[in-house]
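Input: structures, listed below.
Any read-out appearing in this document is the output of simple, stated calculations on the displayed coordinates, not a laboratory observation. Note that the coordinates shown come from a computational prediction; the quantities given were computed from them, not determined experimentally. Cβ atoms are built from the backbone, for glycine too; each structure is taken alone.
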Structure I
Amino acid sequence: MPTRRRALLILAALTGVALLSILLALVAGSIRIPPAEVLAALFGGADGVSGEVVRSLRLPRALAGFACGGLLALAGALLQVLLRNPLADPYVLGISGGAGVGAILAILFGVGVAGISGASFVGALAAMLVVFGLAHGDGSWTQTRLLLTGVIVAAGCGAMVALILSIAPDHKLHGMLFWLMGDLSQASSPGLVLGVLAAILLVAMPFARELNLLARGSDMAQTLGVQVSRLRKGVYLVASLATAAAVTQAGSIGFIGLIVPHLVRLAAGNDQRLLLPASALAGGSLLVIADTLARSVIAPQQLPVGVLTALIGVPVFLFLLARDARRGR
């Protein structure tokens, strides 16, 4: 089968999975709505409780979840190329920690949902700039230096979050913990985060060939004409903005950016021209399914979606480790 045809089939299959995951999110919940009524609410303008639940509650949440999952998986794929480290994920560079500090402070001072989102985005950008400045230093930039700087900043942000939680009033702790474990219940306007996902894909795809060369090593990439320093800075900026947008919308959701690129590589290979869009589709689908389970398992009570992604991600990651160990032997 030609490579181009195989790539199109993989993308078509993942698109189908994404559409099915969104349909499942519209059907399932504390009030089960049959697929026929869901389609009527979407395309026929059906009124009543079902139409209101689908259009006003479940559809925005599903679309926001898809966009956030796609952004996290896309950021993970980019960072694994940048750092040449299969354990790199969107949170390893402290972006999520900075967002967490901003959001928890906003909840502590009692601001609204818009203020929490704004504060978390500002915190994420602040962490991004701190890591960039410290890792760049005197102009040299290595994967090890960037990784160590990100880990230290993340540890510092984690300590600040723990301090705020220890002094926060009891009636605010529930909201803080839900945000820290991932929560899509406040996602009511997915248009912006969907636009960010589309924009980042459009920016990243033209550099897929250079990313393929960078994945083989900076020396080889530079020999073949890639401006490595500029490419590294661009990848770091794009991955950080993707992480900041996702965390601002959904809170801290782990394992999507770590696991999804690995699974996609198993099915599609390591060509970034296919890996990047496939990771975005697979990551979005996984987060939508996890969020559907989070609000359906013990409905009407909802679970933090980050708990579900961890429960899914841990056994998958252990399976991948065991598989690599068997291959090594």
Structure II
Amino acid sequence: MAQEDDAVFTVPTCDSCSKPAVLEQAYSGRILCNEHMAKSVRKKIGRELRHQLKLPREGNTTIFVAISGGKDSAVLLDSIVDRVGNRPDVRIVAGTVDEGIEGYRPPSLLCAQELCERLGVEFITVSYPELNFKEMDEVAAKIPGLAKENKHIPRMPCSYCGVFRRQGINHLAKKVNADYVALGHNLDDMAQTVLMNMTNGDLERTLRLAPHTTTPVDGLAPRIVPLRWIPEQEIQLYALYRNLPLHHEECPHARGALRWRHRDMVAQMESDVPGTRHGLLRMADNIKQLRDQVIDLGGSEARPAPPMPCKSCGELTSATQCKACDMRELMNGES
């Protein structure tokens, strides 16, 4: 009987050195080891921070970093501390919004706190009940019953949680008088959002995408998103390379959300045509730049209407009452 040759598996080497590779960037054609992968990530974050974070020549700046205990916000905070943490004119505060999800949020809070202790960063939190919202476990339990009475209400917990969490981030940013709010959205997140907006025909949401450095809104600290050009896989590898404390579990209420379907779509398109994620984000940037050019040429009708204070809570909104108050009333049986 003929003997079969043993299969030989060869680990590719980095295209910048002879070390074993850990990453193949299909969209760029590069093959990178740990060190050169980390160098690539740091370079992209540094470029975005220089572009998005405008520090004044005089005076102090407070940056509020929204963290969750997961990989994206951990890399975000670690990178901001690395870049500007030693500057005497910069104060960095990190914070987590506790949505009230048993088995998920408590361990992630511990990871967030551990990271802040390691980096020497002030850490603050706020819970949904402190904001007069019901905890998400209760919200998720109430949705089926409410949906039977009103078929038009959102049926996925994420619809409520995203609105409430934004209010929580605004609350924490105001608490520390933040000049900037840093969010950990990666390239996959951004591409998914752009695709969701496209399929909904929602141009206004595309125009409101962060970063907001050049389009600030009075009363709101500009959002910056330094990780927006870095794929999720590279964020994960970099977090492991830096040995950051991470919570790896997915939210138990997230399955079935619209974003999950768009996540699968973007991943498949990226697999078929590498660079698709970058293309989606570039398109959104081009749309925003085109709007800005029209405004610069005197097209005042292209300028979005400024938000107004919500009649119930005072938060800025494009309607008479903000979405968070609408959903709060729904959950409290007031609508």
Structure III
Amino acid sequence: MATTISSLRRALNEPQSHFSMLSSIQKVEGNIIRSTHFAEVQIEWQNEAWLLLMPLTPCAMRRIERLEPKKRHLSSDIMPEIRILKNEMLYECCAEQFRCDIVLEKLPEALALKDAIASLSSHAEAEKLIAALEHLEQELSRLGISHNNLREENLLIDSDDKLYPIRWYYATANRHCDDDNIGQLKDKIREQAQNMEFHESYASYSTPEPEKAEYKDIRFLHEGLIAFETECGWGYMDAQRRIIIEPHYLWVNDFKEGRAEVETEQGMGLIDRQGQTIIPAIYQIVDYNPVSGNSEVRHDEKWALFDYQGKQLTPWGEYEIEL
């Protein structure tokens, strides 16, 4: 049986009855987010910040385990402490129960590079970020390892302008596979530095501080819509706080290229900015790629590919996700 985001949410709400070592979780930070292979959330445990990763696919743990032999022989503070907790979480569904593995990745005290770029206020700050990327590039080359997912949300930067990659489950033992991503990040930083007036008005289009009694959670503006949570669930509103999509989902992602993944009691799906269903919310996993416009969808442990309009492109089981 496959794990789901709902099962992780249930366990986090009742850690003493669902976890073994992690029964003493002190705090859960932010929302549960997901990739193709893991559901993740930031927690505080033993007075330290960790990224908790729950596998969603059979191949997920292999991604972590293939890095371990290499990691044990590397000496670098950019490599985080990673713990694999076997059979750590109790999963309950109807009359069935089983225990699943959990991965912990230790987080440094640092700011997301995405936020650092967004708050740039001078060319000098931009040059510091570019220098930090170049140092990281040299360190990865020295170690002979590629992170393979160096996006701004997967990089943290500390007060000494040092970068720390997180979410290492795509890493492989080779060199220079991160060159394109690092180059794109440098270009973005330079572009931001050339448009400082945009950043001076950043606060004007960011989501204002919500009234705590009105919302359980609220995010920033993405493609003209803000994801928010009430007692009724997750929905979307525009910048003027007008509700565009009623809050009734268990979980939603931010919109990217006009599409967003959502989750209901029945499963995951995909919607457009008007709330119209593109892929029905009945599947185990829907992973939308805003670059290709396609979605990888899992149903009954089999994968298929769907296009931007929600049309199924491949039969179930004949599409293989990239390992």
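Structure summary
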quantity	calculated
Label whose coordinates, when helix-only ellipticity at 222 nm (-39500 (n - 2.57) for each DSSP H run of 4 or more, over all residues; to 500) is calculated, return -15000 (choices I, II, III)	II
Structure responsible for 0.50, with FRET efficiency 1/(1 + (r/R0)^6) of positions 61 and 229 (r between Cβ atoms, R0 = 30 Å, to 0.05) calculated and labels I, II, III on offer	III
Comparison of I, II, III - label where relative contact order in percent (Cα under 8 Å, 6 or more apart) is highest	I
